Structure 1
Amino acid sequence: MTNLFAFIPLSVQTVVLLVMGNVFMTFAWYGHLKNLATAPWYVAALVSWGIALAEYLLQVPANRIGYLQAGFSVAQLKIMQEVITLVVFVPFAMFYLKEPLKLDYLWAGLCMVGAVYFIFRGS
């Protein structure tokens, strides 16, 4: 079977799939706080589990492409995922959950920049 996305660099495929998966993950973990606030916890858990399936259908190929084909280490994939999580979570919290923007997001982001530096240096 041929890769329909062969024209897209493997590293870009990895990042795009990680971002898309993270959007689903964020909704699975936190979307129920808004949408299912009055539902029993087990209903929220089952709905979140269904959403998480979509996340896994994106995250698993992303990690396989990134590790097996693009040459990222497991540590690099993990740090990329954490940075993506913060990049997805902050707008989600602000715009979807109407949480206020906090300076702590900036400090967390700066810590992540340090993590990216240390995990990718020497690559």
Structure 2
Amino acid sequence: MRVALFTALLLAASNVFMTFAWYAHLKNLHDRPWYVAALLSWCIALFEYLIQVPANRLGYTALTLPQLKILQEVVALAVFAPFCLLYMHQPLKWDYLWAALCLLGAVYFIFRS
């Protein structure tokens, strides 16, 4: 259980970098050429990979590959939701709740045994 928790924390940190690399340029660099956004995103993504690769290696010692993937997806959306609401100022919709419940179902089915 400790490995899964530490993996989730590392994946959360990794996903913060990933989310900013993928989407922050839409707000901050919309007036710049796409290649400037791409280069800056790649620089941010380097830090994401420096955390994500050890997270996946550690997680794979205690979790199956499908469990690791579902965990990563849930963590990614848990990081993305506040980013979307607080940083990008996007509105919250009821469909997001239903999608989150579907993810909880995926977590249940992949981790039950």
Structure 3
Amino acid sequence: MNNFSILSKTINGIVIFLPKGYVNDLGAENLEHACEEFLSKEMKKVVINFSEIQYINSIGASIFTGIVQKIAEHNGMLCFTNMKKVHSDVFEMLGITRHVKVFKEEKDAVNFLKESN
């Protein structure tokens, strides 16, 4: 079950990732590397849209902790959007949602990040 891909786009200096499929260790590592690439270009506002994520395994979920940490180290801001209840419950249990802003829709996160410095 390795049907994972990531689309990305930028809007006003905000990076939006749309991962799709099954987030296992390889998928989450690919997402982490993509975040690092944009952070190295001083793009510090990141949105991860979960609408196309089918499943996140435990290793994939734990790698999200590293993504949160790397963005924090760069004084960046991270938003999650379009999360299914099961994903938000897992990230809440892991303590990840204390360090990110969670929005129902991608456009809400983009508007929030546009207004923040």
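Throughout, read-outs are computed from the coordinates displayed, never taken from laboratory work. Every value quoted in this text rests on a predicted model; they were computed, and no experiment measured them.
From which structure (1, 2, 3) was relative contact order in percent (Cα under 8 Å, 6 or more apart) calculated, if the value obtained is 25? Walk me through the intermediate numbers first.
On the way: 1: 31; 2: 36; 3: 25.
Traced to structure 3.
One of 1, 2, 3 was used to compute helix-only ellipticity at 222 nm (-39500 (n - 2.57) for each DSSP H run of 4 or more, over all residues; to 500), and the answer was -25000. Which one was it?
2
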